[in-house]
Structure P
């Protein structure tokens, strides 16, 4: 799932839309994980094991994917709020009512500032306040109109200062164009070409999302003050599944301090019953945080899986968890 926003909220994560894989193991063996049933309980779930392995267990040569229909009767909307929590409250209430929209994305005020400063959404200037972007679609206009009415009522109940919903293509392009440009727009906040752009992608229960964002803003503000530099922080979340992208723009010489903050954000997410990464993966930067999330026994279990499929450690060595001892050569 990308930062540009998708309909994954309605149809599940990318992983849930993978039916089967054809794999090449480190030994050269070729395996097909499943055929094409809608469901299976035949043995271990090798498909999702490999999807989450970040290239450390096998090479994927073929994927069979589940297709989703194009949305019908599409409407796009946005609502603005005084606080991030108000936007979260709308989504929590929406889920309690059992409604599932095509997309739900919540940006904080600084993120909306990026959109305006960047000029990447030139058709209009957006309010620089927490803003909920959403898509509504359905097989009939009756269903869509019901969802529109629910969203308008919930936004009003939870203090929205403005709500707009449209099915006009030009207007939909303007609204969703602002959501799609947010990742690139952050680069406009660099004060120097050498400034860094770093980010986290923690996920927490939706009810804890505003606490994660507020805590992230506080951690970055503290680090900015300590380092006597003007760090910039912005947040945008795939709020339907509690995944939030927190970004830092700071001077290049503050890399170590910024990475320390990224780790603190990960620990904050864990304290809020979340995960250190919702979609981007552990890589090499979050290996230590992974152990804090699943424990040393959990990481050792992962090493055991790695050891059985890649005994020489030749597939993405060092990714997800450490394979080497202090100062030693790569080993399992």
Structure Q
């Protein structure tokens, strides 16, 4: 049968989905359009005419927070992918840059559902300088980077995020900071083949796993709320999904995160592009090519502010908005 032939060779779609494609006239057998399932014979030629790709709508990139004629810094909205991937080709920050601020290109990436500071540059030499700085900051001593103040020389590049997490264990006190150093590596996933997850340090195969990367974050508990915690995270490395994985490994996944479970492993039925969590790139310090320090800050979403009026009532409102 045609549907089972396709489903057995292209398991990204079930036999039922292939039946729907048959009914829509998307499949031809020996040059003739099929409208129903049927048997196949040796030598038959099948062609699937996939319909045009329909990309979901995305937010419009607001005007830059900073623009010196070369550097551009944006407060990226949640829901806007930076580069083509995961079903997005034209509806990306890159495409909006090309249309409105040529020849600017992103210097680094943020996850689609992560909001906040994103640095771009018009000149390729500036992009190379900043990319090297971001890369070198991940290779420098994590202890020095995390311990340094924003104005000290060991941490020329410093990245600070704010997020909502599930409740941290009761032994965490407000204003307490702790380092998170769980390595991050590729692990099997039924929908993706492999996905980035936590690799517990106690795993005896850790030293033999070529995908296990050292990762260093510093998490500070800012506020306990009803059913959640407000935290600040400074990262001294830039691993895929690092904050999401480290928070989960600490026993408190990002609040609303559909992918990572407590402990840092991934749900088998979820994908990285699924949203629902609250993560914001709040502050960034970079050294400019002329040696001056550039200190940037993106305003916090209401849900990530501290103090009265941003606690349990706000959290309940957010909870009703979760997809």
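When semi-axes √(5λ) of the Cα gyration tensor in Å is computed across structures P, Q, the figure 35, 28, 17 traces back to P. When relative contact order in percent (Cα under 8 Å, 6 or more apart) is calculated for each of structures P, Q, structure P comes out greatest. Source structure of the calculated read-out (helix-only ellipticity at 222 nm (-39500 (n - 2.57) for each DSSP H run of 4 or more, over all residues; to 500), -5500) within P, Q: Q. Here mean count of other Cβ atoms within 10 Å over residues 235-242 is compared for structures P, Q. The highest value is that of P.
Taken together, the values in this text are just the output of simple stated rules run on the coordinates, not laboratory data. Bear in mind the structure is a predicted one, so any value in this text is a computation, not a measurement. Cβ atoms are built from the backbone, for glycine too; each structure is taken alone.
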